[in-house]
Structure formats: C-alpha cells, structure tokens
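What follows is a set of structures to go through.
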Structure I
Amino acid sequence: MKTIKLIATDLDGTLLDDNKNIHESFWDAHEKLTLMGVLFVAASGRQYYTLEKQFERIKDNIIILAENGTMVMHRNKELLTNALPLETARELIVKAREVPDTDVILCGKSSAFVESSNENFWKDAALYYSRLQKVDDLCKIEDTILKVTLWDHKKAEENSYPYFKSYEDRFKVAVAGEVWLDITNKTANKGHALQKIQELFGVSFEETLLFGDYLNDIDLMTAGWHSYAMKNAHPKIKDLSRFITRFDNNNNGVVETLRELFEDLQQN
C-alpha cells in the first residue's frame, strides 16, 4: 500500500454519527497517527469557531478546513481565505430571498449572520455556527464574507439548488447536506483548499487519504488517491471514489477503515 501522510475527513455523515458525536476511539487513533507523522485535516462546511471547539483537545495537532474550503487554519495561523466580494455576496442574498421555504445565513470571517427568528432554523444552525448573530438586514453587514448559505425547510437538492443552478458559471454552488446549500467563490471548495495544504506541507496526491459522504465533498474526493466514500454516502460520491467503507458513519466507519489500513491502530 502507498504511504499515507495526510488524512482529510468530512464531519457530518462521515466522522460524526447522526447525533453529531465523534466516536471515542477516534482520539486514540488520532494520537497514534500523529506519532506516526500523519497529518489530520478536519474538512467541513461548519464554521471555524465551531470546529475549533469540537476538536479542542487536539486543535494544535490538526488543520481545520472550514466553511467548505473558504478558510483554513493551523495552530491559529491562517493558511487560506477565499472570500466573496461584499457586493457579490449582497447580490446572492437578494436572490436567496426569492427562494421559498428557506432561511439565509451570511457566513462572515468574524461571525455568521441571519435575519430569521425561526426556532427550528436557529436550533439546527447553532450546531454548525458557534458565532451566530441576528441582524435586521444582511445586506448591511460589513465583514470578510466566506459564503452565502441557505437552510432549506424542504430539500436543498430539489428546492433551493435549482434557483442557483444558472449561477454555476460564476460561483461554486454546493448542496452541502439535505437542508444546506452553500454558495462560494468559483475556486472555493474542499478540494482546492486541500491542494493548498498539500503544497504547504509537501504531501502528494498519492500520499493523501480522504473520507466523504455528500455532494460538497465532490472536489475533496478527487484530491487524493485513497478516496473512501462512506457506506452511507450519496450515490455520486460512491461513483467517483475508489473505495467504499465497510461501515457507515453510525458505526464508526472512518476509524474502522483506518484500523484496516494502519497496523498500529489495530486493536489488541
């Protein structure tokens, strides 16, 4: 087997179970991988501040690829920011307001911002955005804007995505989950961000191991040779990945696969 020097995994539907928990065995596996010199990347559509809290105990030993590749941090150092111009973000907000049954999140570098007071939306959004502020008008926000996100009360792939399909020649439009649609710069995605990490840390395509499950992982899964779609992954992710995990996200699929690949992780 080719030497693996970098592991990048999505979170929701991948490393996390459906209750949004990381399996306890991950922490021991990560410690052993770090001692072996393997670099770990948490690659998510979640906000950086949320990921920082989630990986608090190992945050100095991982790279955080946040907001679907628009922000990459390592030991409090910014490795990459791929922002939208303010006027462009405001154009997207105006369009997003036309989509029925959705709430809009403006994802800034300092915080995320919303206009909605919908309780179900706030309950769900709080899982992904530790910094979330209610404002009167998203178009008046002054911040470095990473992405515009729609939370779809129906299903993003069927309801909100069609409204932005024609924007794909100018932007990256990614269905990031059943209820999530993310719109970023054309060059902003997990795969592009991971390639930047590979360049900075001297890791090749062949030395990279990837895990993903949903459509916003498409670019990520093409950034390394060892691409593993989760057993529970979207069919398109399974089609473009070289391998499929034997276990799904609710059965610790990522760590179980790592145990199969790395002899030092196998249980005694």
Structure II
Amino acid sequence: MTMESLQVALVQGATRWHDAPANRDYYAALVRQTGGSDLIVLPETFLSGFSNDTRSAAEGMDGVGVAWLRTLAVEVGAVVCGSLAIRDEETVYNRLFWARPDGSFAQYDKRHLFRMAGEHTRYGGGGERLIVELKGWRILPQVCYDLRFPVWLRNRRLATACGGMDYDLALFVANWPAARRQPWRTLLRARAIENLCYVVGVNRVGVDGNDIPYAGDSAAIDPVGEPLMELGAQEQVATVTLDPALLLVHREHFPAWMDADAFSLDPG
C-alpha cells in the first residue's frame, strides 16, 4: 500500500490525579479540537496519572475507560492512542490502546517497567512489540521508559519482496518528569536517527499527586533528528503532517540499515 501524508495530533494535557471521570471529560474536549487528524496521541496513563496506587482502581477490559476511548475514536473519525492502567485477570498492565475509527482496537503492554518508581513490582510487563498500519505507514507504539532501550526498538529491513522497514513511525506516550527532560529530548532524536524513521513523543504537563512536575516537551522528529514540532510546558494541542517522500528518499540515499548487525530478541 502506498504511503500517504499522515496528519498527527499531539495532545499534551495536564492529567487530573486519580480522577478518571474528570480526565475523560478533559481529554475528550482536547481531542475534539483535532479535526481532520488521522492519528491523535495522548499521554501515558492519561485517565489516572502515573501512580502505583492506581492498581486498586484499575479497570478491566470491559470497563468504562476502554469503551469510552473506542467511542471517542469513532466520534472523531481518527485513531486515538494512549495508555491506561488495566487489570487483566490477576495482573495490572500499563496498556497502550490503538483505538480505530471503525470501533476496533489493538493493544500493547509496556515492556520496560520503571523500577525507580517500583512499577516493576506492581505491574506486569509485555513481551511483544505491536506494529500497526495506517494510510500505508507501519507504526510502532511504545510507552515512556521503553524509549531508553534501543535494542527493543531496533528497526530492521522487512524480509519480504516489497522491502521496506519494520516501521516508519515510532510513537512514545509518556509521563516523563521535568527533572529528566534532557534525556527525553535527546532520546527522541536518537531513536529517529538510528532507526531511519519519524518519531512522535507525547508527554504530559502540570504537577501530579506526588508533587512531580512535568515539562511537556512533546515533539515530532524527522528521520535525520530534526524537530518538525516542539511543544512547551503548557497544555497544548498541535498537529503535524508527516511526509512519506522525505522518509523514503532519506532511506534510499543513506541506507544505514544495510550495515546493521543481525540479532534476535529474547523476551524472557
């Protein structure tokens, strides 16, 4: 399928602490400002904030949060992407949802759990990458701390007659504190450069219930590491159009993938 221009909306919000009903109203209002977008990206755990305490209130797959997100995607006629704390049987996951405008969805469980906040002791981790398709683009959605692990994110040439890469766009939804904003900004650029792809990262703003401030710094990065869009530290909804021609020309003229080291991943 031929890649078309992709319009991506970055929704950088100040998530309300442990207040899912308020967050549903808040983020729905922001999402409704993104008319004409193909893909709308929300922060990590946008219905609760990033807190281990949300385990006790985590909803199931049949809960209000998942149903609301799917309904919102249908309403606005776009893919809506973000993560929720979800209880699946006896385990709680930081689960990213890719909600499509036809009512269907895909999901990805955060692989790398942030041990400095004890996330690894309270949440289950995923073991499989998710790659989804939209308007001819292959897209890799990831969650926050995953950004720090380049082996997990490594882009490789597809072993098919049509060629291409594993993915063309990597997405990162995050609750990334202001104290570590420089690694966030640097790693978004590094992942784009080394993987010959576009990168979009959406972070939250404001101060959470643990008195941790967030500086936003949501961004869209092109395949050579140049920012197409950089947001500040305030609530903001912004849209960027990603051009497939730029990506394909860069891969043709700078085929670094041809010299990459072969390896396989052990999810254990």
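By the measure mean count of other Cβ atoms within 10 Å over residues 77-84, tell me the structure among I, II with the highest figure.
Answer by largest value of mean count of other Cβ atoms within 10 Å over residues 77-84: II.
State the single structure among I, II that was used to calculate mean count of other Cβ atoms within 10 Å over residues 101-108, giving 23.0. The value was obtained from structure I. Comparing structures I, II by distance in nm of label points 7 Å out along Cα→Cβ at positions 13 and 205, which one has the largest value? When distance in nm of label points 7 Å out along Cα→Cβ at positions 13 and 205 is calculated for I, II, structure I comes out on top. Have a look at I, II and say which one yields 56, 35, 34 for Cα extents along the principal axes in Å, as calculated. Structure I accounts for this read-out.
Each reported figure results from applying straightforward, stated rules to the coordinates on display, with no laboratory input. Predicted, not measured: the structure shown is a model, and the values here were computed from it. Cβ atoms are built from the backbone, for glycine too; each structure is taken alone.
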